[in-house]
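Novice: So, here's a batch of structures to check.
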Structure P
Amino acid sequence: MNNAFIDALAKRRSQYALGKNVSMSQEELATLIKEAVKQAPSAFNSQSARAVILFAQQSDQFWQIVMGKLKAIVPADKFAPTEAKINSFAAGIGTILFYEDQNTIAALQQQYPSYHDQFPIWSEQGSGIAQFAVWTALANAGIGANLQHYNPLPDADVADQWGIPASWKLRAMMPFGSNEAAIADKTFLDDDERFKVFS
């Protein structure tokens with residue numbers, strides 16, 4: 001199949017060997033990330049996705065917060081692998097924190113009460129789409145990234161540090177940077193296990 005969009009999707013992979021050797025400026029990267037979030041669809045066009053983009057020392061500080069939270073719960077004699085993992089995320093040039101604005105969701109629940117129970121579900125779906133859009137856009141620009149979920153451990157400290165509104169709920173974090181190692185090919189289940197086509 002010859003399809004530019006599918007080709008872009010195929011570039012998106014989890015890259016854990018991140019570095020700071022990126023030619024794009026912080027401004028260019030921020031613009032790319034913002035545009036990907038803006039173009040991602042959401043239920044009722046709610047646009048409930050929020051993103052905090054941390055570069056350089058700000059990104060390092062975020063991972064230090066996560067490290068401190070993990071150090072408090074992981075036994076000292078088993079902490080070395082955890083420390084190495086967190087350091088690998090901090091080795092990139094930045095981190096994106098993905099949030100969902102709960103005020104937006106609550107307003108939709110009031111406006112459309114018959115869908116009340118669905119809006120939190122649709123919010124999670126919209127967040128995933130925004131994350132995927134950013135991840136794919138970064139990969140298409142030659143930037144490596146991976147997706148992490150250490151929430152809710154750092155949520156309160158992060159909110160205090162960067163003045164995050166109380167209505168924003170942290171859903172995921174995406175460290176990104178240069179590709180410092182080859183990415184393994186993705187393996188796939190057999191199509192017969194995943195798809196049914198009728199005509």
Structure Q
Amino acid sequence: MKKKIILASNNAGKIKEYQNAFKTLNVEILSLKDIGLNIDVEETAIDFKGNALLKAKTIYNKVKIPVLADDSGIVVKALPNYLGVKSKRFSTSGKDLDNNYLLLEMLKDKSDRSAQFVCVICLYMSDDDIRFFEGITTGKILEEFKGDAGFGYDPLFLVDGSNKTYGEMTLDEKQIFSHRGKAIEKMVKYGRFD
């Protein structure tokens with residue numbers, strides 16, 4: 001029987017990435033929708049780790065089975081006081097397209113377009129067994145969209161060491177290069193999934 005782990009997310013793209021990452025393990029990743037839980041935990045912490053913990057603990061307290069939650073975002077060197085934990089809420093609407101257009105507008109006159117995506121996963125097995133895993137991917141923000149896969153800032157983020165944006169990568173390619181993929185790899189190496 002597969003071990004069930006709840007993913008504390010309503011983001012369809014994120015759910016797909018986790019399910020793809022765990023497809024060869026004896027684990028079933030269930031979304032909040034899969035278990036009939038309609039909750040959106042407000043991210044009020046000042047850093048990625050705090051938000052991941054907040055989401056994982058909130059869901060764990062409701063379901064009492066292992067939960068994993070992540071918080072991630074993009075950090076743009078030329079815009080140090082923006083984005084980060086506020087990446088999803090960057091524009092007024094918080095919609096992906098609006099966020100992307102605002103980012104392009106704010107970088108219009110900037111020569112340094114370097115950026116990094118950060119992901120911190122909280123694996124909440126019980127109140128006494130909580131682990132964190134971090135992944136970082138460096139790259140730069142392009143001046144125009146490339147690719148239509150993924151979500152969020154994916155079509156603007158050109159990955160260092162690749163000639164592709166996240167938006168041009170297949171799910172398996174993104175798993176190798178992405179900040180979330182790197183954090184997931186550390187979590188899988190840690191184990192606890194057999």
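The numbers here are math on the coordinates, done by the rules we state, and not lab data. Not measured: the values here are computed from a predicted model. Cβ atoms are built from the backbone, for glycine too; each structure is taken alone.
Novice: Using helix-only ellipticity at 222 nm (-39500 (n - 2.57) for each DSSP H run of 4 or more, over all residues; to 500) as the calculated read-out, with -9000 as its value, let me know the right label among P, Q.
Specialist: Of the options listed, only Q reproduces it.
Novice: Sticking with this structure for a sec: When relative contact order in percent (Cα under 8 Å, 6 or more apart) is calculated, the result is 36; to which of the structures P, Q does this value belong?
Specialist: P
Novice: Right, next: So log10 I(q)/I(0) by the Debye sum over Cα atoms at q = 0.08, 0.18, 0.19 Å⁻¹, computed for just one structure, reads -0.25, -1.24, -1.36; which one of P, Q is that?
Specialist: Q
Novice: For the read-out mean count of other Cβ atoms within 10 Å over residues 55-62, a value of 19.9 was computed from one structure; give its label from P, Q.
Specialist: Q
Novice: I have 4.7 for distance in nm of label points 7 Å out along Cα→Cβ at positions 39 and 143, calculated from one of the structures P, Q. Which structure is it?
Specialist: It traces back to Q.
Novice: Taking mean count of other Cβ atoms within 10 Å over residues 119-126 as the criterion, which structure among P, Q has the greatest value?
Specialist: Working: P: 17.6; Q: 21.1.
When mean count of other Cβ atoms within 10 Å over residues 119-126 is calculated for P, Q, structure Q comes out on top.
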